[in-house]
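Colleague: Next up: some structures, all given as structure tokens.
Just so it is clear, none of the values below were taken in a lab; they were calculated from the coordinates. Given the structure is predicted, the values throughout are model-derived calculations rather than measurements. Cβ atoms are built from the backbone, for glycine too; each structure is taken alone.
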Structure 1
Amino acid sequence: MILPITLASAAAAAVLNIWLSIRIGMIRTQKKISIGDGGDEGLIRRMRAQANFIENTPIVLVLIAAVELARGPNPWLMGVAAAYTLGRVAHGVGMDGGVFGPGRSVGTLTTMLSQLGLAVWAVTIALDM
């Protein structure tokens, strides 16, 4: 079975992970920090943004795949996947602080709501079987 929402979500996650990596590399190059964080707050923030992405994205992708396998492609599922992805972009930018600071909160809230919504959806499917 082809899972178009899961495939698109995984592809978006891969691109987003590359973008987060590039942002880290830009600071590493600028500050000449090859290994570790060198105590640089900007680098630490960007490293945490990527680490946070990596901590949350696998479970979201598993839940998207499980719901899609159980119920097929669904506009609501696509919406949750898109909201999660946009929230992770907001979080990544927001972690830089400054004028984009609220993006961190928006991204965190979007991540938590996406995970909770998907978890509840998965449980309702399991209970319905």
Structure 2
Amino acid sequence: MSKAALTLKWFAVYLALLGLILVLVPNLPLQLMGMTLTHEVWIRVVGVLAFNIGLYYWFAAGSESRAFFLATVYSRALVLAAFAGFVAFQLGEPLLILFGAIDCLGGLWTLRAVRQDDQTRLALAR
């Protein structure tokens, strides 16, 4: 398994666990993070989406899909930008930036791993 695939496997586990928690006990993470509690279904919908995205990451990692690896780098950076924008326009709580930062750092980890894998392939081809 490539280093890049391994980063996606770990991020898949994070997303799946987060998704399950948001579906089963949605107010627990909100309360722990000091965010506004909710009884609306939207938080559980987000949980289902996070879990499903985690599945995509898991299976893409298993197939060594380099294109998918790179797509996640851009999309995870976009999460940080979007969440920061939500906070800037007072549409969300500042803690959203932390979740965006986790995504972005995961993307940077994947990008670094893709580059390392590329260097390894080049060295082996020589």
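Colleague: I have 43 for percent of Cα pairs over 20 Å apart, for residues 32-95 alone, calculated from one of the structures 1, 2. Which structure is it?
Modeller: Here the read-out was taken from 1.
Colleague: Let me ask another. Out of 1, 2, which structure matches 19.5 when mean count of other Cβ atoms within 10 Å over residues 8-15 is calculated?
Modeller: Computed on structure 2.
Colleague: Taking mean count of other Cβ atoms within 10 Å over residues 64-71 from the coordinates of each of 1, 2, which one would give 15.4? Before the final figure, lay out the partial values.
Modeller: Working: 1: 18.0; 2: 15.4.
This figure was derived from 2.
Colleague: Quick check on the output: 55, 28, 20 is Cα extents along the principal axes in Å, derived from one of 1, 2. Which one produced it?
Modeller: Computed on structure 1.
Colleague: Quick check on the output: 32 is relative contact order in percent (Cα under 8 Å, 6 or more apart), derived from one of 1, 2. Which one produced it?
Modeller: Traced to structure 2.
Colleague: Here is a further query. If we compute distance in nm of label points 7 Å out along Cα→Cβ at positions 56 and 112 for structures 1, 2, which one ends up with the highest value?
Modeller: Working: 1: 1.0; 2: 2.5.
When distance in nm of label points 7 Å out along Cα→Cβ at positions 56 and 112 is computed for each of 1, 2, structure 2 gives the biggest number.
Colleague: Give the label, chosen from 1, 2, of the structure having the highest value of distance in nm of label points 7 Å out along Cα→Cβ at positions 16 and 72.
Modeller: Ranking 1, 2 on distance in nm of label points 7 Å out along Cα→Cβ at positions 16 and 72, first place is 1.
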